[in-house]
Structure I
Amino acid sequence: MKKMMLQTILLCCLCMASCSDIEENRPVLPPGQEQEEPETPDRPQDYTKPINKTNPVPAVYEQEAQQRGQVVRIDYDTRDYAEGTGAARTNTAYIYLPYGYDKNTDQRYNVLYFVHGHYGTASTTFEAENGLLRKLLDHMTANGDMAPTIVVSPSYNYGEPTPNYVDADPYCEALPQELINDLLPIVESRYRTYTESTDAAGLEASREHRAIGGFSMGAVTTWYALEHTLACFKYFMPISADSWALGAFAGMNRPIETAEYLAGIIRQSPYAGTGFYIWAASGTNDSAYRETLVQIEAMAQLTDVFPLSNLTFHEKDGARHEFRPMAEYLYNALPFFFPNGQDGNMNTYGHLTVSNTVKDVVEHEAFAGFGQFILPAERRYDDDMPLANVANLLPYHNYVTGERAVETINTMIDYVNEGNRLFYDIYSEADKQADARKNNTGLFFFRGEPGRPFAIVCPGGGFSYVGAIHEGFPLAIALSEMGYNAFSIQYRTGGAQVACEDLAQAIDYIQRLRVEKAAWKLQNEPSLPVTEIAYSCGFGSISLFSRTFKKYFGITPTQFGKEEKPIYAHHGMLFSKNGQMLRKNLTSKTDYDSDLCEVELNNIYFMKANIEIKEMPEMQAIYCRHIGPFHLVVQAYEKVIKWAEPRGLYIQNVTKTATVTHDDPSVTELDKIRQSACIIVNEDVKVEGEIGKMVIPGGKYVVGHFEIETDEFQKSWNTMCKWFTESGYQQADGCTYELYHNSHRTHPENKHIVDICIPIKPL
């Protein structure tokens, strides 16, 4: 089974139905709670239905596995959160430990919290249908469908279901609080989870390894968890029920209002953007199918908060409101949330054939994060369509063959396999937040010879789709083989205006990087002739170089080279009059005014430090690239750690990490600074998608050793820059980096142990 590149712990409170295969019939609503006619929102231009079909469970997964996990019982103390009395209570949970848990003492485990339905108890999760879900988990673990996972089944009804399921609402709302306060600290300290500490800070730090979900009233519980405990859960899996945050069945009867309410909670949290994921599901014959889907569709229309990268809906054809479909939902969800790093069905870099499907391309791990752009993203197609029929996706093109498409795809897989980064964003995160359609853009890069001109291929069909697989990629590959640095652009469709805007942005992105490289050479290698610098950075003539350079900096290359060198730092950046000149020529002076003008050398604070010149070793690293303000590089770290942990490449407080800065902030705008969030590795690693590999060069560096609080990074950089003014050295060609030796969250004083490393050469 193909796995998506998400690394998490899914805390899934799937509220189970009856212990038999008889449908759990939802009772008639009490008086005054009759279903209303739902709101019908207007759909935005970029709205796309979030519906996916589930894949069936292999028949053998319903039989006993040779390697069986064990189920243990926990009784724990809690209190009355539902009625607000605070009275002491005792509750029960059951815990599934995968086969081999007691033997593999170095393994850390994902945790899945799995809650029964209205008529069940905590024990029914692993007992119903003759242990159906336990058998499923055994087989999925043994076959490597998912990473090893601990499964916990708690209860919100204390073994005594309410007479009417609607009356369980306050207990559902209270359960997330009970989990956070009472059950999670026990489970995640007793067993080998990813949680370092079980206080509020520790649970938040490990939220990426945790999700909550539920079936029926458990889905209602899940929506409450999204509302109240977003700081502790990143992943949410509501099945067959709407949100009752605004009243019983409000998600169905008031979908627009409910969607806006939930979106508002997320907008006000630190987790907007990539900080959460909702995997919703229901059966097409489920009595709660409509009430679930109508809310999901309303949420999906708020594309700034709930794009398809954050929200999907999965349906099982013919499934009713009963226990048995849970197996299929889990079979589909668990590999998505808990990738094992070992794919038994398709090698990570395995070649495809014409018999492979569209889904195999979109979800291929070599294309993680951008697989939707390989084939025409705008075309509506069946995921199971074989690539032999790829011509159906390009109706306005001639001579389209599956064989040619597959050849191109396999060439791109090989390119990634060789350690090359294939896809680049052209817009900043701020740009994409302002216009969600800019998420559907980017550049595919096929490297040519250093210093050679570049070409951008603009595939046709833009009024309807981008024909990259037929036009863009093959031509760009051919140009790269001729020595050119070739790009194929993924642009917005629907009109020449937006397409041309994206092309202009792409050209600007490429030119800016070349100009900034030239600026660095002018500043740090003054002995090089301007002509040599121009040609080495890919400019075909000195006149073109001069015009382009002046466009970005407001002065000529010769004038720039005569300006003073950087002498101080601010917000981790070296600045000079060159940087000030650049920002004075920006269309907006916001960054300039706030980040530069207020700083004077004599007002900078320095700190004591151990600074030495030393030979740093060459280091192998895997990385995720970040473009934008320095403090947002944490988003890239979330992605690379999420990818590395299940592969055994990252252990908190053991594995070293590094932030490599590729641009000189004295010449590059703050929102265009490129940084790599790196994990240091000791072996050759196959990478894919957004994850690349690089070598951090060894050589002579000035290294400052610091043990600092989060707000002291500025002072540490100021200190390093002051050292330069007194040392007789200057910065050499290469990238600066911060090398981290710990997680500040586990430090007794919440401090970072970090080395600031800057390549140097004599003045």
Structure II
Amino acid sequence: MEQEIEVINLDIQGMSCASCVISVEKALGDVEGVELAEVNFALNRAAVHYNPEIANPSALEASVEAAGFEARRLQESADAPEPSEQSEQEYVKFRGKMWLALVFTVPLVLLAMGPMLGFSLPLLFSPETNPLRYGLIQLLLTLPVLWAGREFYSKGVPAFLRRKPNMDTLVALGTAAAVGFSLWNLFGTQLNAEGFYFETAGVIIALILLGKSLEAKSKSRASAAISSLLKLRPKEAILVHEGKESNISIDLVHPGDVLRVRPGGIIPADGIVVEGASYVDESMLTGEPVPVEKTSGKSASDGSEVTGGTLNTNGLLTIRVKRVGGETTLARIIRLVENAQLAKAPVARLADQVAGVFVPIVLVIAASTGFFWWYSGASANEILSYTVAVLVIACPCALGLATPIAIMVGTGTGAQHGILFRNAPALEAAQGLDTIIMDKTGTLTVGRPQVTQILTVEGNSGVPVPDEKEVLRFAAAAEQGSEHPLGRAVVAEAEKRNQTANFTLPEISGFEAKTGFGVKAVCNGKLVLVGNPALMRAENVFNEVPENLAKQIISGSTPIFVAVDGKLIGVICLADEARPESKTAVRKFQELGLEVVMLTGDHQSSAEAVASKTGITKIHSGVLPEEKAEIVKQYQAQGARVGMIGDGINDAPALAQADVGIAMGSGTDVAMETSDIVLMKNDLRHVADALRLSRATLRNIRQNLFWAFGYNVIGIPIAAGLLVPFGGPALHPMLAAGAMAFSSVSVVMNSLRLRGFSFFKS
């Protein structure tokens, strides 16, 4: 029996670069029972897939702590600080340390560099007249700076001793070398004021702290999307019980409770309107600015559905709760966004591989640099300068941020506009699609077919001809138990006619849905069949549609045949109008270089009618639900990368088979659970936006990776002084520190450009 795998989210503290990510992932992966561990440097989170019968949360936390980091289990999203709040806290922390470092670094630089900048120092601490006092003052100014950057040593040195060096190790070794060399020249056998590098250590720490603070501030902006979703969760609700209102915590709300929502209030949970009418602002979930009308229905179950977290604008609403807690639409959206941001895209694997060996390689390069310049006869000052520059300029942070920050901003931006990516692999896969296959009913069309024609069939000699009313009565009675849009349309037509005339439906004593064919039911002792020609053939009603009947069916409509006790009595024709935006969406797909295919269970004429209105040229009609997945397979076998768009249960196998499954917002829970992308609004144009956004995000990731790799490939050789023998420039350690500090910031800022992505304006 296959073991059930659980997923646990951990809050990880103490990571400073991509090398730390690799260390944490390895520590978690070494725990017996762990199937997969994905660590997100940008979010300081880890998602661990494990077998609960072998591993447990305590063992996972212990493995992380043994690796030198802190781990805390996140039971629910609410347990941890919001990502933006956490980043803001980091910013405040680094900002305070940065200002402490700068306050003492500025006079330190002026003291050390003053003579070179043309400033005359007082004789009291002049390097020529009082070199000892000159050095001691610099040392005293350096100590507070070292205190501000103490985490570099408290984390970097233990990591080095564990043979898992990280960015903190590089900073610690570089600044320690500068301070150690300065102390040797200050207190050694011979006082040498020219060998003081206190200002180098001070500037390095100050600049890196500045970079860290800017990075944290930028990360808070990057995580703003998920934070805005988390803020939508209401804290309280107004409970109505026996006519009395009372304020209760949202945690005490249960399905079936009746809640009141006043104008301007946040709807506390998913539910149905049972009293009142209003307009609800759903823009925070769908991205659509126009409020949606919500009203009560004829019965308690007929009212408009409302979503927790949306805003009631002007009317008083009373709702009956359907879903609470983790089952609400908002909770599901938050989970999807969090999962997407935590998961790693395949494109990140190269960066991970490099990050795993990056710091050890830098240490080897630094040692080799020092040896090379010593062997070349360089001065101690030159050897130190080149070695420290190599240690300081190397930046694994940019590598660690290149992918997760872009994914965080890309998925967050999509969520703010009603486009939800299930995970990072889905985001990456979407940009590579070349074929879009879509369902017709409910996807390309409105999904609300209407009866347009009722035809009767003449009976045999002596048998009365049934009228339209009788054909509709039998069909509607049989379809009462059906969930198919065509069946519901037939019932709706019967209900409409009952409002103006006595139109009662016969009782049914048996019902059987024939998926892909129609329904069977027993009405007043008569066997009633309602469905397509395939059902009629299977039940021996007819082999072919009677020619005289076929000629009367309106072109482009969908006919469903009605038979009683094995005899055909009539045909009900229905039509489903194409969505107004479908033609624009199809054109957008084609502009993106995609082949567009329609897949439908309807007959050819109905499919062709919709295809002609939307610009689709490739059609597969009369397809059974189980055949949809096979057709997707056929395209994949030809080398196509297929995106499947659907909304119903019958689309679920095809959605799962496709390279990327895309579910429309009004789709069933099954379709949403098997899809890689979920649209909160039924607008196909947003599918094109989703594909464009995936392409923009992957393009942004490639830019980030190019910069992260290129920066180190170019910067490290320059820092090592390889260009100096050829007349090229040398790089002072302070300049190297500045470059290192701003390398990761530049990656984050580039990713933030995705927040300005242009979506289609409806």
Structure III
Amino acid sequence: MKLYKKIFIVLLFFGTFQNSYSNERFVIDDIILKGLQRVDSGSIYSSLPFEVGDSFDTSMTPSVIKSLFKSKFFNDIIIERIGNSLVITFDERPTIVDIDFEGFEGIEDEQLNKILDAANIAPGRIYDSSVLERIKSELREQSFARGMYSVDIKIEETMLRDNRIYLNVLVNEGVRAQIKHIKIVGNKKYSDARLKKEFQTATPKWYMFWSDSGVYSSPMLGADLERLSSFYQDMGFMDFEVESTQVTLSKSKKEVYITINIVEGEQYVINKIKVAGKLIVPINEIVDAIEITTGEYISRANIIKSADNIRARLSEEGFAFSKVNPIPKKIEGQKGEVDISFYIDPGNRTYVRRINIAGNVSTQDEVYRREIRQMEGGWYSANAIKISKSRLKRLNFVEGVNIEEVRVPGSLNQLDLNVKIKEKLAGSFNVGAGLGGSGTGFSLSAGVQQDNFLGTGNRVGLNFNTAKTSKTYSFDFYNPYHNLDSVSRSFGFAFKTTKTDNTDTVSDYEADRMSFRYSYGLPMTENNRFNLSLKYVSWNIGATTNSSNEVIEFINLNGEDFDNFSFLLDYGIDTRDSSQMTRSGFKTKLSTEVFVPGSDLEYYKLYFQTDSYFLVNKQKDVILRLKGIAKYGQGYGGTKGLPFYDRFKAGGPKSVRGYEKNSLSPHDSEGKPLGGDFMVAGTAEVIFTPPIEVANLKTAFFADFGRAYKDYDSFEFGDLKGSIGLSIKWLSPFGGISVSISTPLNSEEGDKTEGFQFNLGTN
């Protein structure tokens, strides 16, 4: 009996199933679409596998619905037969009008857009509510990575007319979790304190309350573990590994406990160093490039650097794609010892087929090509490319340079160089201003300079000065490539009227000065240059009602009108990586100017300046700058000492900050700066990028010293004046701007100090 019941139930179910999916066939008289708002009905009709007049089988319904759902335009689709008409009813998904985020400040807009794009969520797209949880999950991961474990995310949906929807993502990140404790397990050679010096992740420091000190960040911890691994690898622990890392969260989600489990392994010493493969250069040069020695602990960093050095040496011979494979091999039976073999495969010698210049919007190609030391059709040279890049960056109208090496498709020994130039405004408007108790009031100087005149690389400058005590008008022209031998040519003239009556920064006198200069520059090496200048200067000098005895005595002795001819010879070395915002290298200049016999005044001047930059912290862009200046002059023939108007002075923004302009100089009988025949000054600066992110903005702590003396014999080291302070320098589109706040170190009664100084224009 039970068996019959079972058979009956099965037959009943089968009959019902068959009835519900039984085929109904009819000829379609009409196809009616309902519910469409934004989707075009024509696209629906074209996607249907049938049309009016066709025979329709109701068993086709599931496949048709499935096909229409593939468009992802609909939440629901119903197909039904009314008479011989086929009625298809659609429930459209809304279109996204806009998406706003509130309260989420820890992630860049670019990253937010990536998350939304991955979920196919963006204004103008069809809205699919099923992806909301995915978006929330991604945003939570972003917050968790920054230590925001109590983050709360809500997404508000607001329906608008015409089946549109507005999404508002509300984020409450809460408080960032603080690191309570960091524990390292497995370290035997080094203490926790020593290893934590490699970490940026740390417990909070009370004296760094304004920063993110002690805040947990997953990416930062990951970077710390990489640094920890590098530290051990560089100390000889070849088998070191981070076995596991546990990050435990407190119940309040405000504190993080980190445990790092490590395996130090054996510490290895280098036993032998071998070189194998095809040696293109002498073996001794390969050995010199290797920065590891036998008997020392193996260092991954030094091995990598050694391989890079070998590749660099091979590249100088034209082998651009050489391979150097360093392989350490543990010595069997000798615990803690390893042999290092450098396997060298130079590959094919490489030629530079073509050099392509890009980015020169306003500059002729030739201006850049003449700075490039790598030749088209010549052997590839990494050193020549390095020099080329440095020379291009030293151009005043170049902001950045990138040189890409691109292999020529289908060639084993050719490449192209793509030189991408980022230009900056070649023209500048320079302004200089001064404030202080000098008696001169507010002075202003200005100039227009075009460092890349008409895209030729020539420099043209027109300057004027409207200071209270003087007016200057000048014109300068400089052509860095007068001929094919890289000889430069320049000339300029200037006219200046001076009346320093009743001022505090210089002796009182009045004068008209006209000068003309013509110069040639001869390159000696890549970084060394001689310059020879011929100069004519005409002076007309007179005394004022307040002129000192020294000025009056000079005029009585030499007269009021002078025609002077001089030649100036200078030798310069410039290895700076850039002429603006320098990070490394130095610039040194030694010059001599002699007013030739037969001039109305016969004297000479010697000038020495060196300016060095050292990149002490590449990661944080910290630079040490050391600058020194020495000047000396003397008369000969019938001229005693330097003319009072051409003497050296110290003090002010361009020498010793914290003191008024020229105040650190010998004074005349009226107590005003007269200057001397000898002057020395120096500066030490620690330059760094300030927290405020502004392009080409630098801050520096500085220490200045200097003074001018009547003559060399008067020099006393203990008489030098010094100051310390803080300066801000900004290379603006209109020229350099510098501001300094300083404190004199050894000022005395009578010294004229000036705590705040600024200068617009280059120093």
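Read the figures in this text as sums done on the coordinates, not as results from a lab. Owing to the predicted nature of the structure, the values given are computational and were not obtained by experimental measurement. Cβ atoms are built from the backbone, for glycine too; each structure is taken alone.
Observations
- With helix-only ellipticity at 222 nm (-39500 (n - 2.57) for each DSSP H run of 4 or more, over all residues; to 500) derived as -9000, matching label from I, II, III: I
- Value 18.6, calculated as mean count of other Cβ atoms within 10 Å over residues 276-283, assigned to which of I, II, III: II
- Given 0.20 for FRET efficiency 1/(1 + (r/R0)^6) of positions 100 and 732 (r between Cβ atoms, R0 = 41 Å, to 0.05), calculated: source structure among I, II, III: I
- Comparison of I, II, III by volume of the Cα convex hull per residue in Å³ - largest value held by: III
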